[in-house]
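What follows is a set of structures to go through.
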Structure P
Amino acid sequence: MLKDADFNYFPAVYVVCGYTDMRYGIDSLAAIIEKKYKVNLFVPNTLFLFCGRQSTKIKGLLWEGDGFLLLYKRVERGHFTWPRTSDELRQLRPEQFKWLMQGFAIDPIIYDAEPKYSA
């Protein structure tokens with residue numbers, strides 16, 4: 001479902017950077033969003049994504065207007081490239097969401113350079 005999801009369905013997609021205990025359920029994941037990041041959970045179709053240490057499983061928390069939907073995806077081969085460097089909440093652009101679901105990094109690997117010498 002997430003791999004083929006239409007990004008336009010979601011007004012916003014957020015990634016919770018770092019590690020999340022994959023044993024957490026709806027209430028614990030919702031508490032992380034509300035208490036740690038002070039973000040309103042109750043915006044219909046806003047998707048929050050969480051990843052554990054193994055990077056083979058992600059959970060999604062989605063408010064549908066009448067209740068939460070908990071999504072769980074486990075890849076059999078490979079892993080998700082998840083931002084691990086900080087405990088921040090990052091909003092994804094459409095192309096970043098697509099990259100993440102296809103197993104690519106959401107951050108660029110090649111950076112602009114400012115050379116000191118031309119030769």
Structure Q
Amino acid sequence: MATFMLLLFDDPTEYADMSPDQLQAVVEKYMAWSAEMGAAGRLQGGHKLRDEGGRIVRSEGGAVVVRDGPYAEVREVVSGYFLIEAADYADAVAVASTCPHAHSRGSMHVREIEVIGPSQ
């Protein structure tokens with residue numbers, strides 16, 4: 001089995017018009033899916049990221065520059081992730097397609113984790 005990261009992308013403004021009950025229903029879908037994947041031995045972890053956008057750290061002209069992120073013209077941000085176990089990409093995509101995020105207004109990237117250092 002290999003480890004894959006499901007990167008969840010959203011436009012945070014899409015949720016601004018939802019009532020607390022609607023937001024709770026969304027959260028409950030993710031919690032149910034996470035519990036199901038955990039019980040099946042597929043889920044290694046995952047977290048929702050805060051909507052504030054974080055910081056962008058990059059090298060510019062040999063200096064490290066830190067900016068608030070994301071850039072103003074980018075509406076879609078990484079909103080969270082899940083780490084899953086899957087046999088291969090086809091299996092990982094099949095698991096991803098059952099995630100509530102696959103049926104939402106956002107998008108999801110499926111990427112295989114490549115271990116380059118000591119594993120924990």
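Some values worked out for this structure:
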item: Computed 17, 33, 26, 20, 5 for P(r) over Cα pairs in 10 Å bins from 0, in percent, for residues 27-90 alone - originating structure among P, Q; result: Q
item: Origin of the value 2.4, where distance in nm of label points 7 Å out along Cα→Cβ at positions 43 and 67 was derived from one of P, Q; result: P
item: Relative contact order in percent (Cα under 8 Å, 6 or more apart) from the coordinates reads 47; which among P, Q; result: Q
item: semi-axes √(5λ) of the Cα gyration tensor in Å derived as 26, 23, 11 - corresponding label from P, Q; result: Q
item: Structure responsible for -7500, with helix-only ellipticity at 222 nm (-39500 (n - 2.57) for each DSSP H run of 4 or more, over all residues; to 500) calculated and labels P, Q on offer; result: Q
item: Answer label among P, Q for the case where distance in nm of label points 7 Å out along Cα→Cβ at positions 19 and 83, calculated from the coordinates, equals 2.0; result: P
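Values quoted throughout were computed directly from the atomic coordinates according to the rules given, and no laboratory measurement underlies them. In this text the structure is predicted, and so the values were computed from the model without any measurement. Cβ atoms are built from the backbone, for glycine too; each structure is taken alone.
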